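Presented below are the structures under discussion, each in the form of structure tokens.
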Structure P
Amino acid sequence: MTSERQPMDNAAELIAELSVDYWKLLRAFERARDAASPDRSARLTAQARYAESRLVAGLQAAGMRLATFDGETFSAELPVSALNAEDFTDRGAETLRIASTVEPAIIRDMTVIRTGKALVEAAPAETKPADED
């Protein structure tokens, strides 16, 4: 048995890699748009929406999708690694949530093609509503 990858696997990995790069470029574009003048910002917003729709459509055509997890509770079940996990190793059983996605996960038919990367933070303590009597 050889360790060569199947051509489709190579194609899927290439599509995933390019999609992640495209997604990161779109995020940078959005930050630049936020610094633009109001009259230019509207045009840039339309361009960003169109570009993102093309990314989603291209991934769908390949049977893939990208996944981000901002705000979700971080767990081992998510296809994402925490880039700053070592910041929380001394804190015990503290609940963590995903503060921001650095790279999205790419998924095809419930199979993770590329694991995402994120920054995590301590989740705020749950507060119970005060009883009103």
Structure Q
Amino acid sequence: MAPASHTSGLTDTDILIDATHSVADAIAFLTTQQALSGLQISIISAMELVIGCRNRTELGRAQQFLQRITLLPISRTASQTAYQLMESFYLSHGLLMPDAFIAATALEYGLTLYTKNVRHFQMIPPLTAVRPY
């Protein structure tokens, strides 16, 4: 799937977490994204990284990492789209709120969503979700 990493996209939290656990494929993917098109994540993914911090040292590392990337905000449009996605897919597919916001952000900006959890997003027809490794 190497060609997919050449497309501008939105990186999901699971890939960021892999990188913090020194998963070589995640680090290589993030490095390539940063070099080619800049690394972009949803503000929701940034919040999920903060939630995963167990102490101030980890929070400091997360803050340093987040300074080097583009955080895409949740707009009014993305909020409405996320709500519609929840109405459509919560009961049938178990779509969770963070995933709905991340998907809505990718849709708003016309970005491919890079995630290891493609199944969390496969039911959203206009969204392109790709597992990069």
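Below is a table of values for the structure above.
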{"quantity": "Origin of the value 1.34, where Cα Rg over 2.2 N^0.38 Å was derived from one of P, Q", "calculated": "P"}
{"quantity": "Distance in nm of label points 7 Å out along Cα→Cβ at positions 45 and 77 from the coordinates reads 3.6; which among P, Q", "calculated": "P"}
{"quantity": "Source structure (of P, Q) for helix-only ellipticity at 222 nm (-39500 (n - 2.57) for each DSSP H run of 4 or more, over all residues; to 500), computed value -14000", "calculated": "P"}
{"quantity": "For 1.7 (distance in nm of label points 7 Å out along Cα→Cβ at positions 85 and 125, calculated) the corresponding structure among P, Q", "calculated": "Q"}
{"quantity": "Winner on relative contact order in percent (Cα under 8 Å, 6 or more apart) once structures P, Q are ranked, highest first", "calculated": "Q"}
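Taken together, the values in this text are just the output of simple stated rules run on the coordinates, not laboratory data. Remember, predicted model here, so these are calculated numbers, not experimental data. Cβ atoms are built from the backbone, for glycine too; each structure is taken alone.
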